[in-house]
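Only the coordinates and a few stated rules stand behind these numbers; no lab work does. Given the structure is predicted, the values throughout are model-derived calculations rather than measurements. Cβ atoms are built from the backbone, for glycine too; each structure is taken alone.
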Structure P
Amino acid sequence: MHDPTLFALTVLLILGTPGPTNTLLATGGGTVGFRRALPLVPAEAAGYSISILLVGLLLGPLIAEVPAVALGLRLAVGAYLAWLAVRLWQRGAVDPSVAPVAPRQVFVTTLLNPKALVFALGVIPFGAPGWPAYFLAFLALLVSVALGWIGVGAALGHAAGAAGRQGLVPRLGAAVVGGFAVVLMVGPLLR
């Protein structure tokens, strides 16, 4: 994808789509507020950077030739997300004032996020001489979208707190992450 406008719109669309990482960003913003959730942004950037560069520069041909690798990745991601959903649910029940989402969790979730495959294999033009500029543009767009998800979560968390329902945010986040886990693990079995 060499057209900068199309590239930017595609990145914004994919990053803006709800998914496990965005759910964690919103849950983080909703539980600890906008400012305290900001450390989640570099964790997301690091996870995507490692995954996209690894796949785009090294593993892309293997994934294309051996479909079992992609299936294994989906199942591993699904299992991790299921575990994470249980942890979010439990932490939300124990003490909603404790940050249930850590940068480490955002990093691992993003590292395993299937969106990274889309970016690595179809959006960032790794074969083109200017691919590093596109990758840097991707990171800049990622920061703006991540701040948006944290802001949405913070607004929802504020509303839940005003209604006396602080535990709702981590539980809602856990339910959404659990739903993604089920889709990732069951989807390949239905084919």
Structure Q
Amino acid sequence: MTTLTSAPKDNSRAAIAAILVISAAATLFLFWLIYLHPAADTAGTQYAFLPALNAILNGLSAISLLIGFTFIKSRKIARHRAAMITAFIFSTLFLVSYILHHALHGDVKYPLHAAFRTPYLWLLGSHILLAIVALPLILVTFFFSLTGRIRQHRAIARWTFPIWLYVSVTGVITYVMLRLAMS
């Protein structure tokens, strides 16, 4: 008697498709929130600390990423994983704080005649575009790691790491530039 055994189904495609759909939905939601949704507190009096908190969380994410990078280079896998999960947590907390800030205060514009406006806008533009790219990359990289697909994890992490680091660092830089221009 022959028994039919089926190999476990590879749900990678379905998971990656779900990640892409979630990432696109998150991007569209943020676009709506920042550019279309009316701010609840346009004076910026409620939770005025949120932009600084966002910068701190971005900075902590960047530090965690660099620590994780040094751990993987020295083949300290468990420490690498802990550092990357820490970076993910900081980035997630940033996203929650960012959403709250924009729901309350809307978009904060760089002063029209302030110094360094053009470099600020270029930096902000690259930050935004790469943040859109980073979200699905980060999620797919984590998916591959957590499901033991280390070869795929390594291949995509080579792209994810520098983009995620750039987004985290430029988040801090754009915050500092905006604060200096508004003071």
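Out of P, Q, which one gives 80, 38, 28 for Cα extents along the principal axes in Å as computed from the coordinates? Going through each structure in turn, the value belongs to Q. Here helix-only ellipticity at 222 nm (-39500 (n - 2.57) for each DSSP H run of 4 or more, over all residues; to 500) was derived from just one of the structures P, Q, and that gives -27500; the source is Q. Here relative contact order in percent (Cα under 8 Å, 6 or more apart) is compared for structures P, Q. The highest value is that of P.
Here Rg/Rh (Cα atoms, Kirkwood Rh), for residues 54-165 alone was derived from just one of the structures P, Q, and that gives 1.07; the source is P.
Structures P, Q were shown, and distance in nm of label points 7 Å out along Cα→Cβ at positions 30 and 126 at 3.5 was computed from P.
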